[in-house]
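Input: structures, listed below.
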Structure P
Amino acid sequence: MGSYAQTQNTNNALHLEIQQETAAITDSLIKVRRYLHQYPELSGAEEKTAHFVAQYLRRLGLEVHTGIGGHSVIGILRGAQNGPKIAWRADMDALPSEDPDGVPFASKHPGVRHQCGHDVHTAIGLGIASVLSKQKKDVKGTVYFIFQPSEENYKGANAMIADGLFDLIQPDEIYAAHISPMPSGLIATKPDYVFANYRQLKLTFEKSNIADVEQVISDSRSILSELQNVPSEGPFWNNRTLLDPNIGVGSPTTIFKDYITVEDNMPVEEKENTIAVSAYLTLSNPTILDSLPTYVERRLQTSGYANALKSVSYASDTFVYGEQRKQLINDAVLTKEVLSRLSSVYGDTVVPPMYGVIPDGRGDDFSFFQERVPGVYFLMGGSNFEKGIIAMPHAPNFNVDESCIPSGVTFFSSLIVERLYQ
C-alpha cells in the first residue's frame, strides 16, 4: 500500500483516517468473510446473508432497505453536508460446486461454495460502510451501498432495477470490484471494455435466390472463420498468460488487444424462406465490433450470393453460458479520472495500468447498472503466488489471500471520498 506521507492529495487527513480505521477493523472483517464463506447461499436464496448484512448496516446507523428485486440490501449513508451521490455495489451469492473447499472455514452447505469471491466482496462492502460511517460528520454527499443478490445467474441487477431501485436511490456514479488472479494489494481497470464482447454474428440469405444451399453454408463458414486474427494455438489461450509481464493485460505490448476469435461451432438456422449461418465471436475492441458486419457484407457482395444476401447483423439476444448478457463498459472519462485520483493517493504501483482486454467470456450484471448510471468496474487482486493462493474465479482451486480485504476497504473508501470531494 502506498504511504500516506508520500501523497500530495488535498484530502490527506481523511485518507489517513481511512487507513487507520481499516486497520482497526481488519480482524473483524476477516471474521465476517469467513462466516459468509461457511454459510454460502445460491442465487435467489441469499436470505440469511441479506439478514446478516442488513443487521450489520443498521448497527452502523445507516438507513436500510431490503427486498428490492430479491434478497437485496440497500444501505444509505447521508453525510452532514450536501454533495454528490455515489453508489457501491457488492454481490452476495455463491455457486453450486462439488469441488473441495480447502480452507479451515470450509462451506457447511454441501454442494454450495463461495468459489467466485462474493463473500470477500460483501465483507469489503461492509468494511467501506463501516469506515465511512465513522467519518459521517465529514462526508459531503450521500453514499449508497447496494448488496446485490443473484449475480451468478445474471438476474439480480435487472430484478432490482425493475423493482424500483432507482426510484429509491439516485446515484450520480456507481462502482464495483471483483476478485481477480492479480496479486493481493493491486487494483486495475481501464476505460471501455475490461472483458471482451461476446456476440453472435448472423448471415441471413433468401433461399429462393440460392442454387446450392450447402455451398452457401460452407462459404459463409469460411468467411466467418477468416475473421479470427489470433493463432488457433499459443499463449493467447492460456489463462496464465493474462498476468505475463511481457504480453499479459498489464503490459503495453499485450497480446490481448484488437483481437477477434471465432468459435468452431457455427449453427445453421433454416426457415421456410431463409437460411442463416451464425458464428460466435469474441471481440476486444468496440470499433471492430461496430465495423465487422459492414466488412462481412462487403465480402459477400463480391461473392456469387450477393443477390441472396438479406442481412449481416448481430443477434440481439446473444447468450453466454446460457445467460443473456450486456457488455461491461466503463465510462471512459470517469475511469480515467478515478484512476488518476487513486494513483495520486496510493501510487502507480497500487493501481498499475491495464492495456489488455480479458477474453474468456466473463461478465457481470453490474453492466445493467452501468446502462443507467456512469460507472466503473474494477479488478481487485486476491492471489499470493508464494503461498500458492490463486484467486481465479470459478476455478476448482479458487482461494483468496485475505489481505485483499483491508486493501479493498482502504482503496475504495478513498475512491469514494475522492468522488465526494471532487
Structure Q
Amino acid sequence: MTSIEAMQAWGDYDRDDPFPLFASVRELGPVHRVTLADGHDAWLVVGYEESRKALNDTRLSKDMHAALASGDGVVAEGLPGPAFARHMLSVDPPDHTRLRRLVSAAFTPRRVESLRAPVQAIIDRLLDEVEAAGPDATVDLVGAFAFPLPFTVICELLGVPEADRGPLGRGLTALLMPTTTDAEYAKAKAGSDTVVGMLEALVEAKQSDPGDDLVSALISARDGQERLTTQELLSTIFQLIVAGHDTTASLIGNAVVALLEQPDQLAELRSDPRSIATAIEELLRFDAPVPHSTFRYAVAPIDIGGETIPTGAQVIICLAAANRDGDHYARPEQLDLDRTETRHLAFGHGIHFCLGAPLARMEGQLAIGTLLRRFPELRLAVPSSELRWGHGDGLVLRGLSELPVIPGAPAKSP
C-alpha cells in the first residue's frame, strides 16, 4: 500500500484547483488509505476502472443507519441528521429497490420532459435581467443565473410555494457550507433547522391539499401495499432538493469557467450549437460538480486496485480523479468537446446512478446553450485565479461561491 504522507486529511486541499493533487495521487496508484478532514479513516479510490467497480460492488454498503449503529465510528452524523438519511442514496437493497421504484413512479420521463418549456422560460427571464444590467456591468452569474435556475425548477417540480422559496434557499445555502469552526456549524445548524421545518410543513400541506406536483405524487405513490414512510418521504424530498439544484448550479458555473478559459473550445461550441448535448457530457467529465461519491462502507473484504479493503472501512470514490484517468481517457486534463469517449462517472454508476440525470442534462444544455447564444461577448470580470470554489462541503459537493462576469453586448435579434 502506498501512503500519502503529504496529506494531513483528504479534503484539506486547494478546492479552487484540486486536479493537480488528484493527478499526483492517481500516479501513486488507484487505491489509497487516507484520513478524511472530519478525522475518520477511509480508503480512497481514484482510478477509473477501479471506481466503476467500486460503485457497482454490493459489498460496499450505503446504509448510514447501520454504519452509525455499528459503533465503529466510520461516519459522522452530519446535518440534518440520520432522520433525513432514509433516501435512495443512504440505503441498500431491498430498501433501495423499493424506494427507487416508488420515486421513479413519480419522477417520470414524461414529467421531466414537460418541464422543458418552463425551464426555457425561467432561463429567458433570468437572462433578461442579466441583459438589463447593461453590457459593461459586472454580474454574479451564480447568484443571478446558475443558482436560481435549478432552484426554481426543483421548487416548481416539488410544489414549494413561491413565498417559501427565499427562506428555503437561504437555509439550504447555510446548511451546505463548510463547517470548520463552532460559529460555522451554528450557522449551518440554524439553516438545517429552517429546512427541516419547512419540509415538514410542506408535506403536511400537501397531505391536506394535494396538487399536481412531485411531493403530492410521492405522498400518493404506491407499489402494491408499499408506500413511503414519513421519514422516507422527508428524506427523499431533501435529497431531491439538494441534488436537484446544488449540483446543477455547480455544473453551470463550472462549465462556463471551463469554456471561457479555453476560447478554442468555446468557439467550436458557438459554431455548432447543436453539439451542446455532447459538450455537456465532456464538461461534466472535465469538472464534475460532485467530485466524490457519497458515503459507502465495506460489509466484507474487497480487493480493488491491488489493495484489500477490510470489513467496516469507509470508502470514498473520487469521481473527479477517475474522470481524468489517463489509462481510460486520451489527454484527460484537456477539455475536448470532440471527445468520443463520453462514459464519465459524474452521475455515478450502477444501481445508485443519479435518477435526476435527465433533468440535470436538460437544464445544463438549455442554460449553457441559451447563455452563449444571447451573450456572444461574455467574459470573466476577474482573472480566473481569483475565482473561489467555496460552495459545498469540499468533498461531495464543489461549486463556485460566485462567478463575476461581464455579459457584453447581447446578440442582435434575427
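Just so it is clear, none of the values below were taken in a lab; they were calculated from the coordinates. Small disclaimer: the values here were computed from a predicted structure and weren't measured. Cβ atoms are built from the backbone, for glycine too; each structure is taken alone.
Of the structures labelled P, Q, one was used to calculate mean count of other Cβ atoms within 10 Å over residues 236-243, giving 23.0. Name it.
Working: P: 15.0; Q: 23.0.
This figure was derived from Q.
Which structure, out of P, Q, was distance in nm of label points 7 Å out along Cα→Cβ at positions 84 and 204 calculated from, if the result is 1.7? Before the final figure, lay out each step's value.
Details: P: 4.3; Q: 1.7.
Derived from the structure labelled Q.
From which structure (P, Q) was helix-only ellipticity at 222 nm (-39500 (n - 2.57) for each DSSP H run of 4 or more, over all residues; to 500) calculated, if the value obtained is -10500?
Working: P: -10500; Q: -14000.
Clearly, the read-out refers to P.
Once Cα Rg over 2.2 N^0.38 Å, for residues 228-331 alone is calculated for every structure in P, Q, which label goes with the largest value?
On the way: P: 1.30; Q: 1.42.
Largest value of Cα Rg over 2.2 N^0.38 Å, for residues 228-331 alone: Q.
Of structures P, Q, which gives 23.1 when mean count of other Cβ atoms within 10 Å over residues 44-51 is computed from the coordinates? Numbers along the way, then the final one.
Details: P: 17.9; Q: 23.1.
Structure Q accounts for this read-out.
Supply the structure label, taken from P, Q, corresponding to distance in nm of label points 7 Å out along Cα→Cβ at positions 180 and 396 with the calculated value 2.6. Intermediate values should be presented prior to the final figure.
Working: P: 2.6; Q: 2.0.
Derived from P, not from the others.
Consider the structures P, Q: one of them gives 62, 56, 42 for Cα extents along the principal axes in Å as calculated from the coordinates. Say which.
Numbers: P: 75, 45, 42; Q: 62, 56, 42.
Traced to structure Q.
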